Structure 1
Amino acid sequence: MDSVTEHTPSAAAAASRPTLAPAGDWADLPRFSAPHRPTAEQLEGGRCIWLNDNQIDLTGPHRVWLTRTVNEIVAPDGLGAVGQISVDYDPGFERVVFHHVRILRDGVTRVFDPTAAMQVFQRERDLERARFDGRLTAHFVIPDLRLGDIVDVAWSLTGTHPVLGDRFAAEWVFEWGCWVGETRVRLLVREDRPLTLLSWLTPPAEARRSLPDGVAERVWRSRSTAPVGREPDTPPWSRTLSAVTCADVLTWAEVIETFRPLYPLDGALPESLDAEAARIETAAATPAERAMAALRLVQGALRYQAVTVGAGGFTPNPLDSIWATRSGDCKDASLLLVRLLRRLGLDACPALVNTGIGPVLADEPPALAVFDHCIVRLRLDGASYWLDPTNFPQGGRLETTFQPRWGWALPLTAGGGLEPMGEGPVTDLGRVEEEYVFGATPDAPARLTIRSENRSWRADSVRRQLSGGKAALEESYRDFYARRYGGASVVAPMEIEDDLDGNVLTTVERYDIARPWEAVGDRQVRFQTYDDLFLPNLHTPRTEGRRHPIDLGLPRRQAHDIVLRLGKDIAHTGWNETIPGPGIELTTIHQTLDEVGSSRLRRSLAVSRRLVPAAEAPALFDLRDKAARTGVVLTMAVENGAFVDPAPPPAPRKAKAEGPNWWLYLLVFLGLSALVRACAGGLEGYGGG
């Protein structure tokens with residue numbers, strides 16, 4: 001939930017309070033008239049979106065970006081969506097002017113002045129994530145709206161961030177998740193201003209004409225666009241909507257020279273930081289060991305806090321301030337780590353990355369505002385290492401610690417350019433073993449022991465969870481099994497073994513499961529295993545006619561064993577099956593163990609590449625269907641509260657058994673819904689700055 005705080009304006013903020021004024025002669029704001037009544041297919045959230053209009057003027061001393069929206073209220077849900085207007089802006093360098101608020105009803109236009117009813121808030125949308133940007137929200141509610149009203153609102157933002165100056169870059173989308181009557185982008189620019197234009201998918205063609213005083217008008221317009229749904233698990237850098245990218249002509253070297261002066265790399269360290277550097281020099285024998293010690297020092301010492309008010313969005317704080325407060329964002333942490341590494345005699349520099357579109361960054365036009373995170377590039381023995389100082393302290397040695405791989409990075413070195421971050425190896429994430437030891441009767445509890453060997457970034461993740469308190473993590477694990485089996489009690493405290501250099505963190509949990517068996521009628525009970533490996537990693541639902549690739553995540557290996565100890569000598573069937581698929585391979589093995597009545601189901605998964613092309617999606621969906629049938633179900637006959645032992649085989653001359661055989665033991669392939677344990681998933685902790 002957003003944190004919303006009413007803003008008491010400072011003098012500067014009060015001076016930037018939104019006003020009401022005409023747009024000026026440059027703007028094209030014709031009166032709107034609905035071409036027809038909206039149809040059911042053209043509705044979204046109780047409204048019909050007739051117009052989404054963006055007009056940008058780059059011909060004056062300051063950039064002006066005008067936005068106009070026209071919505072018709074068709075159902076009650078649309079009253080709130082259309083009647084509340086919010087505009088976010090930075091009071092340090094942006095000015096908001098509303099040009100009109102018009103309500104069209106039955107052929108009559110009512111004009112509303114928003115400034116009288118306007119409130120200005122400082123919302124700080126990322127307050128819970130310790131990010132403060134100082135942006136304000138101008139908000140007002142249009143009174144007396146009714147079904148059938150058409151609401152036409154236009155406003156403009158004037159100004160840009162001082163670091164960006166007059167360098168322009170934008171991307172305009174011409175398809176949406178709902179029907180839109182018209183989407184227009186109108187750009188006014190000097191005829192002789194060079195621009196880079198890129199088209200993605202099928203945007204509308206550009207219409208261009210010359211205006212007086214050497215100005216060019218460039219317009220893109222789409223009409224009656226059908227809704228386009230986003231396919232699940234599409235990689236973040238894959239464009240799924242028609243769009244146009246427009247940017248001033250720049251080189252990556254020019255981008256570097258804009259940001260490089262903001263990161264001063266020379267000068268003495270604060271005294272206490274220099275003492276830490278001296279301690280590392282004494283304790284670490286090799287450059288690689290010194291690098292890891294410095295990385296862990298910064299990761300452990302700094303509290304993440306991003307204050308991006310004014311120039312703070314692009315400029316780190318002074319080093320003395322960063323170290324004195326032990327706080328900062330990705331820029332501050334990177335500057336601190338670079339200065340510390342250089343003090344230790346290592347070759348390091350800040351590097352800018354984009355955590356979303358990084359893999360295709362080399363295909364984008366060079367621009368200043370294309371980056372969303374800052375990390376550190378370390379050069380050692382002819383290789384580049386990518387270090388993220390905002391992560392929780394990482395395990396491993398320099399050559400094995402997890403490095404982020406976001407496609408391309410821009411190291412801030414003179415004369416440099418984009419550098420590929422490389423493909424990481426297939427990472428071994430470890431193995432989980434669940435052992436179930438069943439009691440002698442159906443009502444007896446089962447002893448469950450879970451041994452989890454976590455490696456690489458999964459070990460880093462569990463280590464971070466443990467930093468929030470072992471008791472809280474233990475309870476979350478216990479609650480997981482309690483919800484799965486209807487009750488679980490802790491037998492012994494969680495055991496933890498942490499090999500920091502090897503980056504292997506092992507936990508052992510022990511529970512008593514009160515009711516492991518599920519009644520099936522009056523004379524049978526059943527125990528079923530769950531798939532915590534295959535289906536959680538193959539969660540993309542089957543769709544026909546997939547258009548975009550599927551993101552499988554980072555290449556990795558994982559394994560999960562389930563050991564069943566029943567204590568009864570019973571027959572069963574084993575198997576050993578490998579199921580290949582596009583970019584992924586599954587292995588499932590069921591085998592008898594030496595102990596009487598014991599068996600093991602072993603699952604392993606290997607992801608060899610991140611993307612599955614759309615053409616191979618059906619094969620991936622087929623793989624998922626096969627994976628859903630690799631479970632084990634154990635069904636036992638019961639009588640008078642006890643398991644029924646298997647009946648002896650009939651004598652050769654008997655035609656049939658004299659009584660019913662209530663013993664039944666089945667090992668079958670079963671489709672199960674995926675229940676994912678809280679600690680089982682993802683690359684948490686490796687995003688944004």
Structure 2
Amino acid sequence: MKCTLRSVFSLFFFFLVVSAVAQITNTRKWRKTEKDSLDNALIVYDDKRYLLCLPIFEQLYKHHPEEKFLKYVYAKCAMYRPDKHEDSYTLLSDIYSHNHKVEDIKYDIAKTAHLTNRFDIANEFADKFLADKRTTAEGKKDALHLKKYIANAIYWTAKPTNAVIKNVGNVINTETDEYVPAITADETVMIFTHRGDKCKGDVQDDSEKPEDIYMSVKQDDQFTTPIGLDSINTDVHDAAISLSHDGHILFIYRDNGDDHGDIYQSFLIGDVFSKPYKLQGEVNTYSWDGHCSLSPDGQTLFFSSERSGGFGGKDIWKATLKSDSTWGNIQNLGDSINTIWDDDAPFIHPDGVTLYYSSKGKTSMGGYDIFQATMSQDSTFKDVENLGFPINSTDDDIYFVLSATGNNGYYSSGKHGGVGMKDIYLIETNFSSKRNLLLVKGRTLSDTTPVEAKVKIEVMTRDNRIFRSFNSNKANGQYLATLPKGAEYRFTYTYLDRAPDVFTISTMDIVGYSEKIHDAIWDKPDTAKPVITPTLTPNPSTLAPVPEDTWVAKTKLQEKTMRFNKDYGNISAEGLEFKVQIAAYKFPKNYSYKHLKKHGKVEKLLLNDGITRITIGGAFNTISKAWEHNKKVIKAGQPDAFVTALYKGKRVQLEELVKMGIFVK
């Protein structure tokens with residue numbers, strides 16, 4: 001066998017490790033390719049890159065099962081891959097039955113027994129390892145921590161939750177790796193990291209395949225075939241970290257080969273993500289900074305880092321967006337979240353107050369477990385809870401994200417029986433507690449054409465503080481915003497010089513999750529009425545009195561109602577009724593319309609499109625009567641209220657009533 005200086009050193013190191021098991025023998029009878037493979041595997045093993053050398057040792061052991069050293073080293077490497085844990089436990093137990101003196105084998109058996117849910121055996125061998133006079137102080141520390149994992153695992157597996165975990169399938173997952181899923185709040189888009197042959201870069205210096213970022217869009221409630229983000233992916237490692245809740249900002253981790261990686265961000269412009277640029281401010285350092293999550297208002301970034309000043313290992317921190325658009329005011333989240341062990345992968349839910357993250361400390365049942373914490377009014381996090389079994393397992397459970405509804409979560413795992421090595425999984429959470437928030441989404445249109453409009457959200461109950469300000473997507477006009485509970489909000493949509501579209505909504509009494517759909521629609525430029533700013537202020541005494549029925553419409557739908565009221569106001573027909581609509585929700589909850597309590601009963605109207613309309617004041621037999629009530633509702637503080645028509649129980653457009661011959665001049 002050809003030997004380099006490195007391979008000689010590796011063989012010497014390897015011999016020390018496995019001397020209690022066996023010597024390397026009979027390699028003279030091996031094929032040259034096998035000898036070369038062994039040489040390469042020993043070098044990688046020396047660098048503790050166990051997953052890289054695992055398939056080599058596995059194949060060599062398969063062809064030479066009589067070689068005990070191959071059995072041992074394959075078993076050692078198999079400890080680090082979830083779908084090989086059973087192999088590792090079986091082989092290590094067999095080795096121990098022949099030789100009790102193999103270094104650290106008691107600990108290794110305890111660890112693999114724990115990973116395969118053999119908790120009594122795990123405890124037995126952890127105790128044997130602790131009683132062994134050869135065990136170092138560091139080894140005892142690890143064994144005691146393992147015993148805590150075992151105790152926690154016994155506790156959590158005895159009281160499983162109602163969560164259901166499903167592989168998302170081979171549309172997303174491949175035979176290689178998919179991990180770190182990122183979703184929009186409404187689950188219409190998933191972005192994730194793929195490592196495999198179809199990635200842009202060549203095999204890196206560390207012999208690992210490159211990472212690229214892929215995106216899948218949901219259609220008919222199913223994720224479609226993912227596409228690579230060519231505007232982002234390069235020849236180096238490009239890994240998705242997280243996505244803003246509206247899908248407009250993508251955070252990625254990129255390692256340019258300077259011994260540390262940084263967090264970058266990219267913006268969705270139309271249907272293409274922009275070229276990423278490094279996050280500005282104090283988040284990126286020469287320490288490891290590897291995962292982040294943006295708050296619903298875009299003002300706080302939660303991130304994990306190994307920087308100094310923490311509690312140990314990786315900690316979770318937060319930064320605030322400064323007036324110069326850089327990130328600063330860095331704060332550690334404190335010991336209610338962080339431990340002396342690693343704490344990583346923060347995800348702030350669209351409700352703005354629930355933080356999910358992974359920790360190797362606290363009540364973890366093994367490796368990283370996923371925890372939930374709730375933000376208090378002083379912005380600190382308390383009430384930390386383990387999500388329990390089966391969401392958490394005895395291995396690493398990390399990179400958890402949750403839909404706005406709270407019904408579906410996603411994470412990546414190397415579970416046995418998956419499509420590839422690491423797969424993305426869907427978790428039907430069945431949480432007992434619901435997330436309190438309102439999701440508002442829709443489109444901005446010029447007539448029927450999507451346009452890019454400015455969207456400003458103000459918190460009326462906090463001196464009109466701007467909650468968010470952003471543009472709708474210029475390619476499709478879509479926008480999305482999530483509103484936490486406990487405030488009154490005003491949305492203002494502006495496009496060119498057209499009159500703004502404005503509506504208000506309250507989340508003061510919201511219970512659970514709800515959606516509101518609102519499209520801001522302007523007339524085309526050739527039919528739109530210009531907004532004229534008068535240059536002279538006439539003397540009121542010279543003006544003719546304004547008729548009481550004069551009304552200025554605030555929305556396009558109100559303008560249409562006024563036109564049809566003028567021409568068909570008093571027409572009635574059997575089966576035809578008109579209602580005043582004040583809201584539309586996909587998931588309605590118990591909203592309070594206290595400002596409208598003098599204007600009739602609030603009713604819910606569920607139609608075939610699955611959207612619930614909220615109406616007030618009952619039914620009217622003419623559009624004229626409905627419009628009069630509509631104006632009263634607008635004056636009472638519901639500026640986006642409008643008249644909707646129903647014919648024989650089905651919603652119809654006013655134009656359709658003309659085509660049907662019901663509205664006749």
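Quick look at the values:
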item	result
P(r) over Cα pairs in 10 Å bins from 0, in percent from the coordinates reads 3, 12, 18, 20, 18, 15, 9, 4, 2, 1, 0, 0; which among 1, 2	1
Comparison of 1, 2 by distance in nm of label points 7 Å out along Cα→Cβ at positions 139 and 155 - largest value held by	2
For distance in nm of label points 7 Å out along Cα→Cβ at positions 211 and 555 computed as 5.2, the structure of 1, 2 it came from	1
For 28 (percent of Cα pairs over 32 Å apart, for residues 251-514 alone, calculated) the corresponding structure among 1, 2	2
Identity of the structure behind -5000 (criterion: helix-only ellipticity at 222 nm (-39500 (n - 2.57) for each DSSP H run of 4 or more, over all residues; to 500), calculated), options 1, 2	1
Mean count of other Cβ atoms within 10 Å over residues 467-474 from the coordinates reads 18.4; which among 1, 2	2
Comparison of 1, 2 - label where mean count of other Cβ atoms within 10 Å over residues 323-330 is highest	1
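Laboratory data are not the source of any read-out in this text; all were calculated from the coordinates shown. Since the model is a prediction, treat every value here as computed from it, not as a measurement. Cβ atoms are built from the backbone, for glycine too; each structure is taken alone.
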